[in-house]
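Trainee: Just below sit the structures, each encoded as structure tokens.
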Structure P
Amino acid sequence: MSRRIDQNKTPDPLPGEVIESFLKVGIPYRLAILDFAEAAIPAQTTQDSAFVEAGIVAGRLLLQFLGLGVTRKGGLTLIPSREYHTDNGFTDEVKVTDIGGRFVDIATLDAETADALAHFHNGASKASAHFTWDSGHRLDFDNLRQCIPIIRTLVLTHLPSHSNGV
């Protein structure tokens with residue numbers, strides 16, 4: 001269901017039961033997908049590849065949920081991305097702040113972590129979210145193996161402190 005976005009680009013609040021569902025079902029589900037992907041690296045079968053692919057998509061989704069994106073201007077860089085995708089003043093997108101959490105402050109990440117996450121985000125977009133050719137992304141098993149625990153930790157540390165479903 002879409003929510004109205006006000007003049008400050010803030011969406012209407014989510015109902016409490018929706019927040020609870022994200023904390024008890026939606027986020028744990030995406031974190032479990034990351035766990036499956038991590039266990040399947042390196043992929044040996046089509047099933048392993050499917051787990052890895054799902055993990056890549058879940059990881060990118062979670063980065064966007066945490067308010068992170070990338071820019072390619074001046075070189076690939078991790079940036080804050082806190083705007084909502086809107087359609088005529090409404091959004092169906094949910095970000096961590098909508099469920100009582102907080103956005104990731106990029107300044108708290110060391111340069112190596114920020115660079116790895118930028119390459120993960122970019123590679124997930126280029127390799128999994130869109131068909132591309134010769135895109136130069138650097139998403140590989142090493143980057144995935146490095147980023148899964150980082151993404152998991154960022155999610156868990158940026159959720160509301162009272163969330164016990166995750």
Structure Q
Amino acid sequence: MKPDDRATHRETALAALDASFKVDAGRRVLRVEYSVKNTSAAPLMVLDGGVALGGKLAAGGAAPLGKTDGETLTLTHAATALPKPAPTVPRVTLASRLEPGASRSSKFDADVLPGVKRVRYCIGAAPFTEDAFAPFESDPTLWRASFGVAATQTLICTAWFDLATNHFSD
């Protein structure tokens with residue numbers, strides 16, 4: 001992605017996140033295009049594969065979770081902890097594996113509620129370990145994350161995107 005004021009770059013010891021945001025003319029739908037690169041020396045799990053319910057890919061695919069707090073909206077692809085009390089059929093986070101130096105890109109659209117003025121995107125990443133991830137039976141490109149990954153993942157978040165000015169700011 002070319003650098004401009006609608007694009008942002010964040011980097012951790014595990015991964016680099018490049019993202020660009022584009023708002024439609026009506027300002028109610030946000031298009032997020034992003035790329036994640038494994039900057040570590042070991043395989044990395046990117047937690048944006050969606051969720052599975054009862055061993056099947058849940059409807060909605062890899063849509064992020066949205067959390068509104070006043071005038072801000074945070075869109076997140078990340079592992080979630082097992083809720084208490086545990087549901088009969090819990091949501092299982094799915095991940096994709098990136099080898100050292102590899103990258104992958106994706107995009108999604110998100111509805112923006114009236115009153116929201118700033119948006120950011122966060123993505124979870126975790127080192128691959130055999131006790132925390134297992135292959136997803138119905139799609140060999142995805143892996144099931146254990147519920148414990150929610151406590152150990154690294155969240156990489158963009159800067160805040162101002163919907164009025166169409167610019168990122170810290």
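Please treat every number below as a calculation from the coordinates, not as lab data. Treat the numbers as computed from the prediction; the structure is a model and nothing was measured. Cβ atoms are built from the backbone, for glycine too; each structure is taken alone.
Trainee: If distance in nm of label points 7 Å out along Cα→Cβ at positions 92 and 124 is computed to be 2.0, which of P, Q is the source?
Mentor: Values: P: 2.0; Q: 1.4.
It traces back to P.
Trainee: Identify which of structures P, Q gives the largest calculated value of distance in nm of label points 7 Å out along Cα→Cβ at positions 12 and 28.
Mentor: Values: P: 2.9; Q: 3.5.
Top value of distance in nm of label points 7 Å out along Cα→Cβ at positions 12 and 28 goes to structure Q.
Trainee: Between structures P, Q, where is FRET efficiency 1/(1 + (r/R0)^6) of positions 44 and 84 (r between Cβ atoms, R0 = 41 Å, to 0.05) highest?
Mentor: On the way: P: 0.55; Q: 0.90.
Largest value of FRET efficiency 1/(1 + (r/R0)^6) of positions 44 and 84 (r between Cβ atoms, R0 = 41 Å, to 0.05): Q.
Trainee: Out of P, Q, which has the highest value for distance in nm of label points 7 Å out along Cα→Cβ at positions 76 and 100?
Mentor: On the way: P: 3.7; Q: 3.1.
Once distance in nm of label points 7 Å out along Cα→Cβ at positions 76 and 100 is worked out for each structure, P has the highest.
Trainee: Suppose you compute helix-only ellipticity at 222 nm (-39500 (n - 2.57) for each DSSP H run of 4 or more, over all residues; to 500) for every structure in P, Q: which one lands on -14000?
Mentor: Details: P: -14000; Q: -500.
Label of the originating structure: P.
Trainee: Follow-up question, since we're still on this one. Out of P, Q, which one gives 43, 22, 15 for Cα extents along the principal axes in Å, for residues 108-147 alone as computed from the coordinates?
Mentor: For Cα extents along the principal axes in Å, for residues 108-147 alone, the value 43, 22, 15 is produced by structure Q.
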